[in-house]
1. Compute distance in nm of label points 7 Å out along Cα→Cβ at positions 12 and 84 for each of I, II and report the one that scores greatest.
2. Computing mean count of other Cβ atoms within 10 Å over residues 44-51 gives 9.5 for which of I, II?
3. For the read-out mean count of other Cβ atoms within 10 Å over residues 4-11, a value of 12.6 was computed from one structure; give its label from I, II.
4. With distance in nm of label points 7 Å out along Cα→Cβ at positions 20 and 92 as the yardstick, tell me which of I, II scores highest.
5. Assign the value 32, 20, 11, calculated as semi-axes √(5λ) of the Cα gyration tensor in Å, to the correct structure from I, II.
Structure I
Amino acid sequence: MIDREFFLGFVKIHILYHASKEPIFGVGIIEELGRHGYYLSPGTLYPTLHRLAEEGYLKQDSKLVEGKVRKYYTITDSGVEVLKNARGKISELVDEVLDDCNNDPIHL
């Protein structure tokens with residue numbers, strides 16, 4: 001089982017990525033994250049979305065959909081910068097970990 005803090009870090013990057021492609025909303029992103037093996041409850045996802053919005057990485061807009069108000073999130077300029085930086089760090093980490101894995105007698 002992956003540590004909760006690492007898990008949430010991966011989830012946040014996924015959220016920023018998907019919000020950079022199109023507006024996202026709670027149930028939709030729960031389903032999308034599920035396709036990647038991240039199973040979140042609304043009690044985990046919504047506070048994460050709200051926190052990313054409060055920190056200025058996502059912008060929240062409300063729209064009326066089938067008689068209900070749905071909150072949509074899109075990436076902000078700050079979120080784009082964080083995502084760009086994360087991509088560089090992810091690439092570096094993957095290269096290092098996979099290269100080391102090929103030479104590692106522990107066989108990760």
Structure II
Amino acid sequence: MIAVVARYPGSTQRFIAEKLEMSEASAGRLIDRLCVEGLLERREREDDRRARAVFITPAAEPLLEQLATIAKASEERLFKDFSEKELDQLADFVERLHQNVGRG
């Protein structure tokens with residue numbers, strides 16, 4: 001969730017729930033917990049007083065750096081024996097799968 005909020009700062013709870021494919025209620029509970037832990041904060045939105053925007057706090061920055069390091073190491077391990085051409089093909093296959101799912 002922290003990574004989603006970092007990528008889309010000022011998102012609503014509904015948007016975050018959609019990105020994480022979870023219910024709004026579940027997203028709300030997780031946002032509440034991360035706010036209590038000081039990793040996220042809710043702010044009023046100027047364009048819609050009913051909705052609240054969610055942002056990461058400075059306390060979340062070290063966690064994001066750790067997540068980036070872990071993701072990079074995992075990616076390197078996962079794709080270590082693939083050529084650039086094979087990675088390009090894989091990206092094309094995944095994109096086509098994604099398009100097919102969207103048509104479903």
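We did not get these values from a lab; they are worked out from the coordinates using the rules stated. Note that the coordinates shown come from a computational prediction; the quantities given were computed from them, not determined experimentally. Cβ atoms are built from the backbone, for glycine too; each structure is taken alone.
1. Max of distance in nm of label points 7 Å out along Cα→Cβ at positions 12 and 84: II.
2. It was calculated from structure II.
3. I
4. Evaluating distance in nm of label points 7 Å out along Cα→Cβ at positions 20 and 92 on every structure, the highest lands on II.
5. Corresponding structure: II.
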